[in-house]
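Okay, got some structures for you below.
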Structure P
Amino acid sequence: MGVTTFPSYAVPGYQFDTVPDFSRLETRERLSQPAVDGFFAIMNKWGVPLETAGELLGGMPRSSVYKLKTAAGTLRQDELTRISYLVGIYKALQILLPEEWADKWTKLPNDNLLFHGQTPLEYMVRTGIPGLQQVRSLLDSTRGGH
């Protein structure tokens, strides 16, 4: 039994998001510095300490996070994936909430069944990429999937 795929049709005036190929070195080299800049801007807005920022990147030690802040180099596929989810989460929060609340949301205890009273930040650190994906999906579905 094969997997059915649906064709994607061009819609005038609308550009569908394309997923960058993080397995390609050229793609990772091109996206690494902007991704790191965006990551640290988000961490700053959310008030996330370097230790926690490193956990969001997959358990990166504080010293490595500090080095990353000064010279990104080329990120691994895993790190770019994590940052991509965080950028999507940030974007969704900015759309859903006033800026003051959007920047606090990840650090506030949350009674959504996904979080069980934890903060979204604690949940994302504890669950890694699957948790980042779940939080992004939750927020995207809340805002209508756009």
Structure Q
Amino acid sequence: MSICTFFGHRECPESIKPKLVSVLKDLIENHGVNIFYLGHQGTFDSIALSVLKDLTREYPHVKYAVVLEKLPTRKEIFSCDTLFPEELENVHPRFAVSRRNLWMLSQAEYVVTYITHSWGGAAQFAEKAEKQHKIAINLAHI
């Protein structure tokens, strides 16, 4: 059982979808990845969620969850499984996304990214993944 997480810029093109499908199929079929954790802040996360929803039809043993940075309000409804790490309960909202991302990174052996520039949170966490010797795959370089 291996875990993969995602970090990417808020804005990214839909054209990465075929690359993402290919990478995720490889992780599932050849590397034993069967759990995926992702956020919900931007286009990259939306594309990853869409791909995972499709892939679970083909690979029913695969599970995924959107990892929340705060407890949802009644207005927020998610159409998929969600997860709220207990250690985020008392985190100030200003730091919640970063702490959530740290949690996801600590769980994962694999990290799929879409990084085209070196600034911002996604780039920061992609760099952390490499420093922690995670297996990182940047879709922008495929």
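Here are a few things to note about the model shown:
- Structure (P, Q) behind the derived value 2.7 of distance in nm of label points 7 Å out along Cα→Cβ at positions 102 and 126: P
- For 58 (percent of Cα pairs over 12 Å apart, for residues 46-85 alone, calculated) the corresponding structure among P, Q: P
- Computed 1.00 for Rg/Rh (Cα atoms, Kirkwood Rh) - originating structure among P, Q: P
- Structures P, Q were compared on relative contact order in percent (Cα under 8 Å, 6 or more apart), and the highest value belongs to Q.
- Value -12000, calculated as helix-only ellipticity at 222 nm (-39500 (n - 2.57) for each DSSP H run of 4 or more, over all residues; to 500), assigned to which of P, Q: Q
Every number in this text was worked out from the coordinates using simple rules, so none of it is lab data. Just so you know, these numbers come straight off a predicted model, no measurement behind them. Cβ atoms are built from the backbone, for glycine too; each structure is taken alone.
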